[in-house]
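Following this line, the structures themselves.
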Structure I
Amino acid sequence: MMLELLKGKLHRIRVTQCELDYEGSLSLDPDDMEAVGLVPYEKILVADVENGNRFETYAICGQRGSHVCCLNGAAAHQGKVGDRLIVMAFAQVDPAEAVGWTPKVKHFG
């Protein structure tokens, strides 16, 4: 049996842009991704604090140092610039590994 646990979370990161004409994903600053162990094209669960929308997509790298958080493609309909998001990634671990598990979390203002 495997358990699915929170691996990393960007807590209340603000949407900086929305790009409808894109194939889809969430663009993030690589510095923010690395802080919580996210890798390019990793599946993520996104919750919009402002409107309650929750959706799955994948993370892609934006420009390093830009603090970008861009909703792309269909995800652009799920929020708007200024919204606070909770971006979560999960890992499957065996129960023995789950003991003492601590996800990486980065909090935003």
Structure II
Amino acid sequence: MAITVIASGITIEGELISDDEVEIAGVLKGKLQAQRPVIISQGARMEAEVSAPAISVGGQLTGNVSATERVDLQAGARLIGDVRAARLTIADGASFKGNVDMDV
């Protein structure tokens, strides 16, 4: 299994579709759809709609997220947008502003 990485210092604008796991450490603006988990690392900034089985947020994400399994907000994460997922965890120190729909 390969991992698609958007490294720190890289900015991508547009639509990213991946069959593999995706890790974002840079900046993504647009849309991300993945068939495997998505990891948004600390320091990453996203203005995007994100869809994946599982989404782990350590950086900043502005946009709606949809996960068939779970969304995890790690300490220091900031999410502004609506979440649609079977499970949502919010670590102490994470920030979330939006609505949650757990009826997946």
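The table below gives the values:
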{"item": "Among I, II, structure where mean count of other Cβ atoms within 10 Å over residues 11-18 as derived comes to 12.8", "result": "II"}
{"item": "Entry that produces 0 once helix-only ellipticity at 222 nm (-39500 (n - 2.57) for each DSSP H run of 4 or more, over all residues; to 500) is calculated, selected from I, II", "result": "II"}
{"item": "Which entry (I, II) yields the derived value 13.4 for mean count of other Cβ atoms within 10 Å over residues 3-10", "result": "II"}
{"item": "Structure responsible for 3.7, with mean projected area of the Cα convex hull in nm², for residues 35-82 alone calculated and labels I, II on offer", "result": "I"}
{"item": "Winner on relative contact order in percent (Cα under 8 Å, 6 or more apart) once structures I, II are ranked, highest first", "result": "I"}
{"item": "Identity of the structure behind 3, 14, 27, 29, 18, 7, 1, 0 (criterion: P(r) over Cα pairs in 5 Å bins from 0, in percent, calculated), options I, II", "result": "II"}
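Taken together, the values in this text are just the output of simple stated rules run on the coordinates, not laboratory data. Every value quoted in this text rests on a predicted model; they were computed, and no experiment measured them. Cβ atoms are built from the backbone, for glycine too; each structure is taken alone.
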